[in-house]
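Taken together, the values in this text are just the output of simple stated rules run on the coordinates, not laboratory data. These numbers come from a predicted model, not from an experiment. Cβ atoms are built from the backbone, for glycine too; each structure is taken alone.
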Structure I
Amino acid sequence: MVDKKKRLQLIHGILFVALFACSAFYISGSPVFKYLSLSPLIIGIALGMMYGNTLKKNMPDEWLPGITFSSKKLLRLAIILYGFRLTFQNIISVGLSAIIVDLIVIAGTLGLGLLLGKILKIDKEIALLTGTGSAICGAAAVLGMESVLNNKAHKTAIAVSTVVIFGTLSMFLYPVLYRNGVFNLTPEQWGLYTGATVHEVAHVVGASNPMGEHISEVAVIVKMIRVIFLAPVLLFFAFIFGRSKYTGEEGGKTMKIAIPWFAFGFIAVIGFNSLNLLPQSMVEGINYIDTFLLTMAMTALGMETHLRKFKEAGLKPFILALILFIWLIFGGYFIVKYIPF
């Protein structure tokens with residue numbers, strides 16, 4: 001009887017988060033938010049933070065496990081299903097040069113993020129979350145790394161806010177750079193450059209569409225290749241930041257690595273999707289459900305975030321994100337333009 005009651009309370013909490021996610025989907029469909037390419041994920045975390053810092057005290061405590069479940073368990077499932085957006089054929093279609101550029105951009109951004117984090121004396125987890133979001137795929141990458149680190153919700157919210165701000169700026173800046181010929185790049189190079197350096201998938205679409213269909217196609221594929229690298233990056237940092245667990249008599253110790261098994265599921269789903277066994281309509285439906293689950297996870301994280309944590313973190317995380325933004329613009333250009341492949 002007790003277990004049944006707990007399950008009902010868990011379900012109530014999950015449904016409560018789902019209600020906010022539905023609201024985020026509805027709001028994201030308005031013309032203003034469509035123009036800004038703000039996905040339901042971003043709106044979801046904003047709604048969650050608004051509720052978490054105002055009315056959450058009136059919410060029944062019994063619903064809290066449902067919020068935690070949404071921000072942890074549902075998140076891992078959503079990352080796995082994210083693989084249905086990708087195929088290994090995407091990689092082949094753009095060639096080896098795109099893979100090399102993505103690798104250099106990802107490694108450079110992550111390395112620079114961690115280095116600047118030390119210089120600016122920023123919390124290591126915030127620096128890594130911000131660097132991962134800038135390097136790979138914005139909010140989705142931050143959520144993936146959050147599952148590896150098991151960090152406090154406010155750190156995830158801070159990192160997400162930085163990549164959203166500068167990803168949105170990228171969406172408006174890149175077409176201006178293209179139209180004014182600021183960078184001397186061919187159309188193929190523009191697609192490669194945009195896909196390799198803009199934060200969110202939605203922002204890549206928004207930035208590349210004004211440049212033309214050919215540039216947009218290349219940019220999106222290059223961006224999705226960056227997304228594929230999310231799995232190995234998570235595995236790498238799971239090993240680096242694996243938690244030590246001390247057990248046994250006489251101070252013996254064993255090392256326990258927090259392996260993100262969902263990363264293997266992510267790769268397995270990409271492999272399955274590459275076989276083209278499911279009709280496109282079903283894949284689109286899965287992607288829609290996946291976006292909803294990601295929105296629920298973001299909303300739940302927002303509910304667990306207190307704005308005072310932003311004040312405590314100060315401006316340093318945003319300075320870090322700004323420097324990474326500048327690196328992606330100019331460093332990405334030199335990588336695409338001058339490194340021979």
Structure II
Amino acid sequence: MRRRLASLFLASLLAACGKVGPPVPPEDRLPQPVADLRAIVETGAVELTWTNPSRRVDNTRLRDLAAARVYRTVDGGSGEPRPALVSRGRVAGWDDLAKVPLAPPPSPSPEGPVVQDHRVRLEDQRGLAYGQRYTYVVLTEDAEGRVSPPSPRVSVTFIAAPESPPGLTAVPGEREVRLAWQPPARLVDGADVSGPLRYEVLRGPEGAPPVDVVTKTPVETRTFVDRDLENDRTYHYAVRALRQEGGTLARGSTSPPVAATPRDMTPPAPPAALVAAPAPEGVRLSWRPSPDADVGTYVVYRALPGASFVRVGSTSAPSTVFVDRGVARGTYRYAVTAQDRGARPNESARSNEVTVSVP
């Protein structure tokens with residue numbers, strides 16, 4: 001009887017705990033490998049960028065990614081680079097170049113890695129020599145110390161980048177800025193530029209350095225028009241040159257920045273149907289408004305017969321009435337213009353002229 005009761009108790013306990021599934025293989029709990037490691041040569045450095053994984057090998061969410069490790073190997077560039085074999089949590093036979101903490105992300109610094117969301121940017125400046133091939137892989141690890149498989153290898157030959165392009169100019173227009181520059185004559189190692197170059201244009205708002213690349217792809221011409229901008233807002237620009245040699249892309253330093261402020265350059269349509277009549281207080285004028293929505297002011301002009309118009313006053317839109325007070329007896333000509341609200345207002349052509357006699 002006691003044995004039967006014990007069996008029933010054990011069965012009820014197992015039922016309460018739920019069904020126990022098979023154990024998850026350890027390799028399925030590893031972080032997925034980095035898939036998009038990229039390397040580009042800059043002046044005195046190799047810039048590495050990649051996206052950290054957000055899932056494990058079994059495709060479950062990865063919430064405790066703790067660090068990324070960058071490994072490097074160097075050779076003369078002949079044959080295949082050394083294979084990236086992971087042993088005891090590191091890449092065997094490769095140099096341990098850097099460890100990037102990811103929990104929490106490190107504060108950005110000019111020398112250290114930059115981590116933003118899942119993206120990482122790291123500069124390698126350690127003992128680089130022109131003509132050598134550098135190959136990189138990245139491993140990531142979670143808070144339990146489980147290490148991902150290695151990323152695909154990325155190789156670059158360290159070549160000289162172009163100097164910064166000279167003579168950058170920026171000419172503002174209406175909602176656009178036209179840029180032009182000269183090609184760099186030399187590479188940073190002093191050699192002449194012998195092959196074609198391409199260029200990236202960078203932009204930043206007022207008070208900030210130009211860091212946002214506005215050319216969707218590098219351009220081969222030495223001019224660029226940045227469109228769809230905001231009028232009366234100052235933008236800062238810089239440009240840098242890129243050269244390709246074999247499978248390596250080298251990006252030069254940016255030019256000194258220049259500033260430009262696009263502005264509204266289109267005057268509004270003029271007012272119409274101006275009428276004027278003597279009044280006890282002077283001459284009363286009224287008109288039909290300009291159809292443009294950005295009109296801020298109407299300017300009133302007066303002239304003696306045969307003389308040039310002189311500005312005598314203004315009124316803020318939407319008012320379309322003005323009284324020219326204290327006018328002496330005589331005959332006068334009047335006209336009205338419209339001005340927009342730009343920082344440097346555009347003024348329309350004059351309305352129709354009217355003549356009035358003050359008794």
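Out of I, II, choose the structure whose coordinates give mean count of other Cβ atoms within 10 Å over residues 133-140 equal to 24.4 when calculated. Traced to structure II.
Across the set I, II, relative contact order in percent (Cα under 8 Å, 6 or more apart) reaches its highest value in structure I.
Taking -0.72, -1.16 as the value of log10 I(q)/I(0) by the Debye sum over Cα atoms at q = 0.11, 0.14 Å⁻¹ derived from one of the structures shown (I, II), identify that structure.
Numbers: I: -0.72, -1.16; II: -0.87, -1.14.
The value was obtained from structure I.
Here log10 I(q)/I(0) by the Debye sum over Cα atoms at q = 0.09 Å⁻¹, for residues 117-220 alone was derived from just one of the structures I, II, and that gives -0.42; the source is II.
Assign the value -24000, calculated as helix-only ellipticity at 222 nm (-39500 (n - 2.57) for each DSSP H run of 4 or more, over all residues; to 500), to the correct structure from I, II. For helix-only ellipticity at 222 nm (-39500 (n - 2.57) for each DSSP H run of 4 or more, over all residues; to 500), the value -24000 is produced by structure I.
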